[in-house]
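Here, each number is a calculation from the coordinates, and none is a lab measurement. Bear in mind that the values here come from a model prediction, so they are computed numbers and not experimental data. Cβ atoms are built from the backbone, for glycine too; each structure is taken alone.
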Structure 1
Amino acid sequence: MKTIAFYLPQFHAIPENDAWWGEGFTEWVNVKKALPLYEGHYQPRIPMGEKYYNLLNPETLRWQAGLAKEYGVYGFCFYHYWFDGHMLLEKPMELLLREKDIDLPFCVCWANEPWTKAWVSKHDNILIAQRYGDRREWTEHFNYFLPFFKDPRYIKNDGKPLVILYRPDLIDCLNDMLDCWQELAKENGFSGLEFGYQQIHLDLQKNKDDSRFTYNIEYQPNYANHDLSQGKLSVLRKIKRWLTPKLQKIGINIEQVRAQGLIKRDYDQVWNAVLSRTPSSEKSVPGAFVDWDNTPRRQERGSVFVGATPEKFEKYMTQQIFRAKNVYHQDMLFLFAWNEWAEGGYMEPDEKYGFAYLEALRNALKANNEFPE
């Protein structure tokens, strides 16, 4: 079973983040400033040994790759940020390409949304827009990918490199672009590419066209959240957001209502929704998640899963690995996440649980006779 963990590269400074969020900004800034919003709220999350690493250091990638291999994570899916030829946070993946001795299978997910200020504002002010262009831009983008595709560590199925798109529903030229990439792949010696999509939005489109995709990756916990809410924003959350400014106007201390927008969900309930899903088609690939808490980014506007423990994660992962093989008939499973520290989804050891979540994954794989020996 190929357990592939989504990987966030935002742990090094870039000029754009310096300009938008302050000099030296990385994801660690959000992680360090997090505060508990209610009694028992597990914040801030602190890496074991306060290992606030820099992804421009190749030793960090070596440490991550060794840790992943030791506990059964097959590989990483790197988020890739490409805006009409302008890239952000590309250095860690380029570093991995250069450091051939790092034994780590990997693939790419193009996070093709525009970047906004949604973390800190209810208004999604655009920081950098997304434009998809035409054949010239598609060829330029493919040529950037090509050295990665040729790397023997790149994840391939039947010799076809796996490429994931975060939000294909946003791409107006989708089929033409993917057809172009298929042509270019064959011109460069591959038998083709295999495409997967990650987010649920394409599934929700009327008359959706997923004909170019081999895989529909059920990105969790988003699919489960949708199933639980039936795609509707909580009415209570709307009421709370409407009420807060009115309370402030009449002099009520905002600290008394500081969790006014916070959504809490039961960890077990969300996992049960994951395990209750049936594949929508033969393209469906199961997902899993470690935990969820995005309050380091969104504070009181965020959401938290309550009740997560390594023991529960092991129990649910054991079931999901079984389902991947016997219900989905797939040999891979995508995990949220390796290092989403500001969203609570990480496998890396922390001060509270140490290596317990990694050990839980290893135990779940062994229980299904899927741990790579």
Structure 2
Amino acid sequence: MSMIPGMLFIFLIGSAGYGVFRRLSWPVPAILGSLAFAALVNLAGYYPTFPLHWMSRYSNIVIGAYIGLRINRASVRLLRSLILPAIIVSCGMLFLSLLGGTILYRMADFSLGTALLGATTGGIAEMALLAISFGADTASVTLLQIFRLLSAILATPMICRLWSLRSGALKASSQTSTAVDMQKSVQQNETTLHTRVTGLLLLALVATAGALVGYALNLPVGLLTGSIIFVALGNLLGVPFSSLPEFMRILAQIGLGVVVASHITSQTLSGFLAHAALIVLSTGTMLLLSILLGMLLHRMTGWDYPTCLLSTSLGGISQMSIIAEDMGADPLKVSILQTVRLVTILLVLPPLYAYLLTS
């Protein structure tokens, strides 16, 4: 199968997986669905041969722009009153990431890079990109991240409900409109087609420029990191960016799932299953400590339990923000603290990991 037909074939397979997972309302369908379907093709021996780096580069830049757009003036203003909670959550998640990675590295035969990235409480997409950059076992990292995310999505809402019922704190959120306002803050100039197109072109130029600078400076995952930094700075300086079209982010996630699936072989899967008990133990330990971190946040701030638990959850930003509205938590605080947690991890841990893996 030649390059272009092969690329289209596997991308269509990934898109079909996204459609099925989305229909079933499963979490992160664009990544998990495309990954699952493309991995099945690879395990069956029909994965086509074509250059994967273009998909990886596109995913780096688009996901970096998406994260950078979340760092805006509204979030920074509110963050001033959330400095202590942000420090607690960020430091706690850095500790959990390093602890989980150490457990996997000491007790299993994962490489140091695979163990650290597999346990890091970042997003699936970001950790997969880091794994590719550091030469870690991308398939194992992704499988570890998927297990962590699914565990958090399943466990956190149940714990929130139990604690809310026990404390009588379950109530409708009064902050939803504020959260919506935050989400719309990057869309305030999108009143006409011309401004939307102009804002999107500016976003593409700034994100690409940042990616190129990050790559030229040899930053860890330079394309991703550079894109995040440049877009965030532009956002804070008032550059009239348009919000990232949803289909572009979905295409980036599908592409990433397809790239990761190319690394999933029968040997990788059997090696992962051989450490199932240890992975459950490591993830369970991290989940328990994240709950304790939520309890600490509750004691220090007086916020309700759902807001604290979701702010310190091992899950992703979008998933926890959505769950927050359903659980009567404050989705704005959850979104901001989860964003700070992710950005801190992406800015602090890659240089540390680069040092550890080269020393």
**Report entry** Value -11000, calculated as helix-only ellipticity at 222 nm (-39500 (n - 2.57) for each DSSP H run of 4 or more, over all residues; to 500), assigned to which of 1, 2
**Finding:** 1
Query raised in the report: Taking distance in nm of label points 7 Å out along Cα→Cβ at positions 69 and 317 for each of 1, 2, which is largest?
Result: 1
Requested in this report: For distance in nm of label points 7 Å out along Cα→Cβ at positions 125 and 141, find whichever of 1, 2 sits highest and give me its label.
Outcome: 1
Query raised in the report: For which of 1, 2 does log10 I(q)/I(0) by the Debye sum over Cα atoms at q = 0.11, 0.14 Å⁻¹, calculated from the coordinates, equal -0.80, -1.36?
Result: 1
Report summary line: From the coordinates of one of 1, 2, relative contact order in percent (Cα under 8 Å, 6 or more apart) came out at 27; that one is structure 2
Report summary line: Ranked by percent of Cα pairs over 27 Å apart, for residues 45-204 alone, the structure on top of 1, 2 with the greatest value is 2
